[in-house]
Structure 1
Amino acid sequence: MSNIQLPLFDIPQCAVSNEPILVVNSDLDEASLRSYDKPHCWQYDIRHNNLTEDIALSGIKPEIIAAMAVSDFTFRLMRTDEEKEQAIEFIKRHEWLGTISQYTTHWYGAYYFDPSQGLFGRHILAGVILMNLPNAMSKMLGDDTRIERLISRGACVSWSPKCLASRMMMWCIRDMVTNTEFRLFTAYSDPAAKELGTIYQACNFYYLGNRFGASTRYINPYTGKIVSDRFFRQKSAYRLYARELGIKWDDNWIHDGCIDWTRVPSSIESSLRALSRQKQSIATPVSAPKKHKYAYVLGKSKVETKHLRTRFLEANRAYPYPSVRGE
C-alpha cells in the first residue's frame, strides 16, 4: 500500500515535538482544544487510523486500490444537498479539524467509479475541497476584492493514489477561473498541527509568511471550543445572546445572510452588543501561533495570468517555502 495518498494538506514527516498542541482552525474559525503527542504530523495520523476501515467501507478490492492512478478519478462541482451532506461527513471523518467552516460557496468532489459494485457501478467520494468567502477581503490584487476565494477545507481518503490532492487542487482552481470571476486563491497552514502547506508548495503557490491570524483566541463560553474574537460578533452568537436575554429573534433582521442592524430596534441592538462585549471580556484567552499563508493567482489566459501575477508581486512579498514543522 505504498501508493496510498496522504490527506490533502500535509505529508508524513516526523513531528517536531511530543508536547500537547492547541488545534486551531486553518481558516481561523472555530476549533477544538486537543492534545497531540505522536511522532508524526496530525493528518498522517488520521490517514493511518482510517486506512483499514476506509478500504472496507469503499468495497474496492485491495489489488485494485494498489494499482490506482490519478487518471482513474473524476472531479466535479458538488451541486445537490445530498452531495454537500456527503462532503460534510467526509470532512468530519478525514480532515483534521473535523468541522465545516462558515460561508462555503463552492463544493468540489473527487470520485472513483467502481463498475463491479451494484447493478450499475458505484461512484465513491475520494476527495473534497471547499472554497469560502475569505475571513477578510484583502487587497493583494488591488482594490478589486471581489476576485478572491479562501481554500477553507480539503481532504483525500486514505487509500487514494499519490498526487490526487495536488491534481484536484489545480483542477478546482482552473474550474473556478473558467466559470467564475475569481482569480486569487488563498489558504492557511497551522504550525500548531505541524502543517507546512506541502500541497500548496507542490502546486507552486506563493508563500506569504507565517504572521497571519490573531495570536489570541478565546474559549467559547457556550461550547468550550476555541474561537477567534469574530465569534462574539457572528449572527449565531447574537442569536444566543437574544435567547439568553429573553429577546424574541426576528428573521426579518437578516439580510443576505447577515444582520442588518438598521432593521433591529435600537434598544435591542444596544442590549445585544453590550452582551457581546461582556461575553468576550469574560472569555478565557488562549495563545495561538500565527499561521502560514499561501496564495495562487491565475487568469483565464496567459496574458491575464501574467498581468495579475505582476500586480500581485508588485504589491506583496513572496518568501521561500518553510521546511521546519512547528515554526
Structure 2
Amino acid sequence: MGPNTEESEQGEQGQATAIAWPFPGARPPAWLGLADRLRDLALIPALIAMGAIFSLTTSDFLTPENLLNVLQQNAVLGIAAIGATFVILTSGIDLSVGSTIGVAGVAASAVILRTHSIALGVVAGICAGVVTGSVLGFLIARFKLTAFVVTLAGLFFVSGLTVYLTRGETIGPLPFWLDNLVFRKVLGVPIAAVIALGFFVLAQIALSRTTWGRRVMLLGANPRAARVSGINTTFVTWSVYAVAGLFSGIAGVELVATLSAANADTGAPFLLPVIGAVVIGGTSLFGGRGSIARTGLGVLFLGVLINGLNLLGYQVYDQQAVEGAVILGAAAFNVFLHRREGA
C-alpha cells in the first residue's frame, strides 16, 4: 500500500488541489468549477423532461407499479456500474464486466443447487468476481499492460471458460424460495433496489471520504502527481479492478436470484449499458472527474429511457439504436469538455 510517512501524506494533501487540473499547484479556471456543477445537475432536468414526455405519450409510465419496476430492473446494472466507475475514474476501462457477471452467476447457481445454501452461493459468486477482477488488475498494474487489451482478452477467456465448465448448459432452476426472497419489498420498494441504493451510498462515501478514494481520483487526474506524492499507483490501479470484480460478482448474484438460473451468456447484455451509464452520468473517460452519484443518475436515465420506449411499443433493436445514440452523444460531450479543460 502507499507509504505511511508524514512527509508522503503531506505531499499527497499538497496535491489535492491538482486533482481537478493536470499541473501540480496550478489553479483551474473559474469556469471549470461551474462546468463540474453543471455536469452534476444536467441529468436531473433531462430525466424530468424525459419522464414528462413518456407520461404524456403513454398512460402506464407514471403508475407506481411501473416506476418500481424500473428500479427493480436496473438494480443489477446499477451495482455493476459502481465498480466500472472506479475503473474509469483512473482512466481505465473494463470490458470484462459482462463475462464477470456471468461467471459469478454460474458459480452462485452451481453452489446453491449443490449445497442448498444461499450464503455459500453468495460467497462463491462474489469470490468468482473478485478473483476475475484481481487477476486482470494484476496484469494491468504490475506489467503495465493496456487495460483495453487485457480486459478484452479477459472477456473472451472468462466467457469461454464458463461455457466449458457449464458445457453450454443453463444452471438451474434455483429453489423457488430464492425467487420469492429477491422480489420482496421493503417499505414498498423492491429489495433489489434497496440493496443497490445501499451500495451506491457506501461507494460514494468510499470515493469522497477515504484516503483510497482521493488516491483513485488523483491517479486518474494526474498520474505523475500521484507518483510524486508517494502513492503506490500499482496498488491503487490493481485495487480498482478488484473492486470492479467485487461489484460485478454482487451483480451476478443478484441477477441469478432474479432469473432463478444462469448460463455463460447471462451477463453479456450488461457490457455496454454499464459503461454507458457511467459515461452518461458524466464521469470523464480520461479519469479524475466523476462520482458514484452521477453514475446513479446515468443508470436511472438509461432505465427510464428503455422503459419508456418499451411502453411505446418500440422493438428491442430500436431501443438499442436509441441507447447507442445517447451513449455516443454522452461520450462526444465528454471529449468536448476534456478538450476545453486542457485548452
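I have 22 for relative contact order in percent (Cα under 8 Å, 6 or more apart), calculated from one of the structures 1, 2. Which structure is it?
1
One of 1, 2 was used to compute helix-only ellipticity at 222 nm (-39500 (n - 2.57) for each DSSP H run of 4 or more, over all residues; to 500), and the result was -25000. Which label is that?
Values: 1: -9500; 2: -25000.
Value -25000 for helix-only ellipticity at 222 nm (-39500 (n - 2.57) for each DSSP H run of 4 or more, over all residues; to 500) corresponds to 2 out of 1, 2.
Looking at percent of Cα pairs over 29 Å apart, point out which structure of 1, 2 has the largest value.
Top value of percent of Cα pairs over 29 Å apart goes to structure 1.
Have a look at 1, 2 and say which one yields 6.0 for distance in nm of label points 7 Å out along Cα→Cβ at positions 115 and 275, as calculated. All intermediate terms of the calculation are to be shown ahead of the outcome.
Working: 1: 6.0; 2: 3.4.
That value comes from structure 1.
Comparing mean count of other Cβ atoms within 10 Å over residues 67-74 across 1, 2, which structure shows the greatest value?
2
No value in this document is a laboratory result; all are computed from the given coordinates. Fair warning: this is a prediction, and the values are worked out from it, not measured in the lab. Cβ atoms are built from the backbone, for glycine too; each structure is taken alone.
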